[in-house]
Structure 1
């Protein structure tokens with residue numbers, strides 16, 4: 001699990017290996033990750049975009065950018081949270097992800113809420 005707090009926005013991530021969708025013989029390792037974004041600050045903030053950096057165990061790096069998360073751009077008032085689950089496919093049994101969510105405030109300012117690095121690992125796998 002990873003946790004980061006940026007300007008009152010806490011981002012927590014937990015992961016799971018999905019064996020039913022994986023095929024190690026074909027170098028396909030599927031992971032789910034659940035993200036909880038909580039506004040622990042005193043001002044509302046809206047998630048506008050996402051930026052992920054995915055690093056496979058063999059060193060290959062992918063970057064993913066796009067609007068919102070799972071088709072939504074949640075507005076989080078103080079004390080509110082938003083949670084979603086998504087997935088990632090690696091070509092190795094281990095890897096890492098990290099990134100940022102661009103957050104927007106009602107006064108027009110933006111900031112990047114950090115997503116701390118977290119590990120994606122098939123159980124009992126070794127580097």
Structure 2
């Protein structure tokens with residue numbers, strides 16, 4: 001279980017796995033979601049049976065902005081979804097933090113991501129069809 005979570009986090013960070021590939025692997029491995037906390041640089045993967053795995057995530061430059069800017073965050077999300085040649089997960093994290101995103105919760109069963117700011121503002125993004 002831990003090895004799968006580590007592989008998915010490493011795959012995101014080094015660009016070898018796409019978001020859909022990560023979701024597929026986690027689902028097959030019995031996970032139903034995960035939480036990335038930019039301020040603590042952690043990622044927690046939650047299994048459907050109630051177990052969880054805590055990992056240390058990479059550090060990106062810059063602090064989390066004081067207020068969540070849904071427009072700027074949405075732009076970073078669209079860029080990630082497009083997956084262009086200049087896209088990187090680390091770049092996405094940098095842009096998300098600059099847009100005031102303190103972290104995000106992925107719900108595989110809910111097919112959505114809940115982004116949250118330091119001010120407890122939220123932005124919900126449904127998985128693309």
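Bear in mind these aren't lab numbers, they're just calculated from the coordinates by the rules spelled out. Just so it is clear, the model here is predicted, and its values are computed rather than measured. Cβ atoms are built from the backbone, for glycine too; each structure is taken alone.
Once distance in nm of label points 7 Å out along Cα→Cβ at positions 32 and 56 is evaluated on every structure in 1, 2, the highest one turns out to be 2. Which one of 1, 2 has helix-only ellipticity at 222 nm (-39500 (n - 2.57) for each DSSP H run of 4 or more, over all residues; to 500), as calculated from the coordinates, equal to 0? This figure was derived from 1.
A value of 3.9 was derived for distance in nm of label points 7 Å out along Cα→Cβ at positions 48 and 72; which structure in 1, 2 was it taken from? The read-out was computed on structure 2. Taking 0.98 as the value of Cα Rg over 2.2 N^0.38 Å derived from one of the structures shown (1, 2), identify that structure. Answer for the origin of the read-out: 2. With relative contact order in percent (Cα under 8 Å, 6 or more apart) computed over the structures 1, 2, the top value is the one for 1, the highest of the group.
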